[in-house]
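Multiple structures are listed underneath, in structure tokens.
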Structure I
Amino acid sequence: MLDYFRTLAAALALGGLVATPSMAAEDAPTADTVVATVNGTDITLGHMLVLREGLPQQFAQLPAEVLFGGILDQLISQTLLMDAYEGDVSKRIERTLENERRALIATDEMTRIVEGGLTEEAIAAAYKETYADAPDTTEYQAAHILVETEEKALELIGMLDDGADFAALAQEHSTGPSGPSGGKLGWFSTGMMVQPFQDAVEKLSPGDVSGPVQTQFGWHVILLEDTRTKDQPKLEDVRGDIESQLSQQVIDAEIQRLTKLGSVDRAAGDALNPSVLDQVDLLEE
């Protein structure tokens with residue numbers, strides 16, 4: 001693979017000097033169009049297209065006139081080296097090819113399954129269930145002062161009762177990362193904070209300060225600054241998340257169906273000690 005990157009880098013350096021083949025309109029290329037023949041082995045445009053499709057992002061974005069020569073040179077070099085190879089193909093290579101074939105075909109099948117199950121009706125139904133029909137979500141804007149002891153928390157509460165500024169006390173006394181910013185935590189909803197903290201916040205009204213609240217981080221004095229009802233997102237804002245979730249659900253359901261219809265016996269594998277995965281030298285046998 002390193003040689004391949006070197007070839008592409010050389011092609012990039014040549015830039016517009018890399019020659020690309022020209023064809024008349026009546027000779028429009030197909031994936032089976034032969035672009036080179038090495039020791040009797042044909043290299044086709046299809047081989048080149050597959051190689052380009054698998055390029056890392058930084059190379060895949062290069063223009064075709066830069067990539068063409070490098071990709072063709074790489075395929076020619078690989079063919080020459082393959083022909084020069086003597087002896088039997090190793091078990092490692094055979095197993096790698098088997099795994100790659102299995103993965104490529106499975107990926108194609110997953111794409112087909114997802115395309116069939118990812119309908120607009122399914123997306124709309126998932127949006128309605130997850131968002132449109134979901135109860136309103138309350139968000140909280142709060143600040144806190146984190147100290148090591150309950151006594152220190154009570155002392156700070158007394159200072160607040162006497163008119164001290166919350167942000168100034170947080171900057172001076174809080175051991176938490178939000179201390180320098182006056183203890184401000186921004187907006188958050190249920191489930192984003194540890195439970196004792198969240199429970200205390202939800203019992204406050206805007207402007208109220210809590211009593212000492214203990215969590216695994218220490219003792220908190222909490223100021224609830226404001227609350228608001230979070231708007232439900234629009235479908236287009238969450239379409240990507242919905243499609244990802246639905247795709248996984250469709251694939252999982254199909255695998256379960258195939259498992260029930262097929263015959264899967266993994267007893268031999270389950271009986272092995274998982275440490276065998278560290279024995280990579282077995283690949284050479």
Structure II
Amino acid sequence: MKELGRLLTAMVTPFNDKDDVDYEQAKKLAAALLDSGSDGIVVAATTGEAPTLSWEEELRLFKEVKSVVGDRGSVIAYTGSNSTAEAVEATKGAEKIGVDACLSVVPYYNKPSQEGIYQHFRAIAESTSLPVIMYNIPGRVVVNMTAETIARLSLIDNIIGVKEANGDMDHVAQTISLAHEDFLVWSGNDNDTFHIMALGGYGVIGVTTHLVGRQIKKMMDLILENNVLEAAAIHRHLLPLVNALFSAPNPAPLKYALKQIGFNMGNPRLPLVMPDAKAMAVIDSELKKHTIDIKP
């Protein structure tokens with residue numbers, strides 16, 4: 001299996017003035033992210049506005065981003081759905097394109113039981129030879145995948161890890177303790193990365209990594225070197241920027257920030273809208289306080 005990397009960026013999806021996906025801008029952004037610290041790119045997930053993309057758009061994004069990334073990094077395709085059959089079909093499509101792994105979310109709206117969650121991910125894993133990363137984000141899908149269910153799923157060979165956005169560090173600790181020893185936990189909340197890494201987590205699938213990828217990678221490296229005090233200092237320094245980028249529903253603040261530094265990603269698709277003037281002012285203030293790693 002290809003090494004996917006500890007620092008993965010959940011990339012925004014660029015739109016043009018007609019609200020169409022701008023595939024050329026997507027390729028430019030993917031290349032710039034690899035140049036600024038990312039080990040790989042997660043395409044068309046939450047930050048990539050998956051709920052408002054068609055499967056046709058998503059599959060083309062996978063292909064276009066893979067064409068520019070090549071062997072420089074990993075490309076992880078978001079193929080999640082609240083329909084197991086649809087998630088299986090999307091995963092098969094992504095595998096044909098040649099992506100390196102897939103990311104699949106706990107089914108939303110259906111409110112499945114833990115057994116239903118297990119059977120959902122088992123069906124996806126059995127449909128593909130791709131590595132599967134699960135995505136636990138109860139704030140968006142309502143249902144929490146328990147540490148016990150994650151541990152059970154970790155025994156399936158090609159379910160290699162979880163993007164954990166539960167926000168509960170007890171849950172994270174239990175997951176790491178109970179899961180198979182090779183199972184990987186990526187932070188799914190940027191403000192939890194320090195804590196999850198300190199608990200023994202593997203990395204982050206981030207948003208703020210668009211802007212300060214090298215700095216976040218440095219923080220992670222320091223933790224791996226047992227230099228927690230210096231890592232904590234970087235975490236504290238970056239936290240106001242993280243909070244600014246989540247001052248309105250993701251990815252609207254990030255798209256505004258990227259525009260300010262020279263990447264025009266367009267507006268988010270409705271029902272998301274750009275941040276209000278107050279949020280923009282906070283983002284502008286934080287951008288002035290931080291060294292931005294990514295260059296247009």
Structure III
Amino acid sequence: MTLSQISTPLTRDQAWTLVDAVMELGDLALTASAHEDTSTGEWVFEATCEMLPDLLAFEELARTTLGGEVDFTITPIDPEVNWVAKSLEGLHPVTSGGFYVYGSHSEGAAPRAGAIPLRIEAAQAFGTGHHETTTGCLEAIDRALKRKRFRAMLDVGTGTGVLAIALAKRTHLPVLASDIDPIAVTTTVENARDNGVGRYIIAFEATGLDHRQIANGAPYDLVVANILAGPLVSLAPGMRKVTAIGATVILSGILNTQANRVISAYSQQGIVLRQRIVKKEWTTLVLERV
């Protein structure tokens with residue numbers, strides 16, 4: 001397979017935002033990542049593509065997502081270089097909400113005492129644990145589990161499965177994990193197995209909340225959805241249908257400027273705001289079905 005790489009220097013938040021947008025599309029690149037160039041201090045967005053990347057599509061996505069023009073550089077990939085290992089160089093372990101998220105490339109690092117380890121490899125699915133949306137969800141999960149014992153849990157848009165795995169490790173109970181992307185489902189199954197919770201994670205491909213398996217497991221007393229603001233708003237009526245009275249709903253993938261729109265959509269369904277966690281430009285919402 002002939003591979004090439006498209007890249008551009010951006011701010012940290014811009015780089016991760018573009019990574020999210022590329023991975024949401026699914027067919028624009030084989031994988032996308034962001035890392036800090038330690039020699040310059042700049043953050044770099046990188047995507048690996050089969051053959052030559054669709055430069056016009058990347059430029060249009062950048063305009064839509066970041067609100068401005070972005071100049072990309074395209075380079076062929078040397079088959080002798082381990083590009084997976086190279087892409088992981090900037091991904092350092094993260095501690096959030098009592099969880100320690102790391103990859104195999106950083107196994108030598110010691111977690112904080114008492115932190116629950118989550119081994120999540122970078123893959124063709126969103127969620128290595130480094131983005132503020134993920135760390136916000138991990139904090140929200142930690143707080144929710146300290147307040148209440150949950151029995152029926154659902155992770156919508158599971159990505160790498162990091163949130164479902166965190167729930168399974170803390171509760172030792174089954175967690176349903178759905179995603180629109182079959183690669184994400186496969187990645188979640190592999191990561192769950194690697195983390196010793198394969199028997200607890202039920203991963204499957206689903207669009208929205210209308211899937212039969214989701215309906216069969218309802219009502220849920222905890223739902224986590226770390227996707228994007230637009231899809232979250234669309235899911236609001238379905239969220240009411242699949243949640244129990246008193247259920248906790250954790251939503252992320254939301255820019256601070258989009259938070260009120262999401263809060264309003266869920267409030268209209270009787271799912272009201274209890275707490276918000278703000279990390280830089282990103283908001284995680286904790287709501288309750290009343």
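Have a look at I, II, III and say which one yields 1.36 for Rg/Rh (Cα atoms, Kirkwood Rh), for residues 50-161 alone, as calculated.
Details: I: 1.36; II: 0.96; III: 1.06.
Working through the options, I get structure I.
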Per distance in nm of label points 7 Å out along Cα→Cβ at positions 98 and 218, the highest-valued of structures I, II, III
I
Working back from 5.4 (distance in nm of label points 7 Å out along Cα→Cβ at positions 154 and 234, computed), options I, II, III, answer is structure I
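Volume of the Cα convex hull per residue in Å³ was computed and gave 117; which structure, I, II, III, did it come from?
Details: I: 306; II: 117; III: 130.
So the calculation was done on II.
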Given a value of 20.4 for mean count of other Cβ atoms within 10 Å over residues 42-49, point me to the structure among I, II, III it was derived from.
III
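All of the numbers you see were taken from the coordinates with simple rules; none came from a lab. No experiment lies behind these values; they were computed from the predicted model shown. Cβ atoms are built from the backbone, for glycine too; each structure is taken alone.
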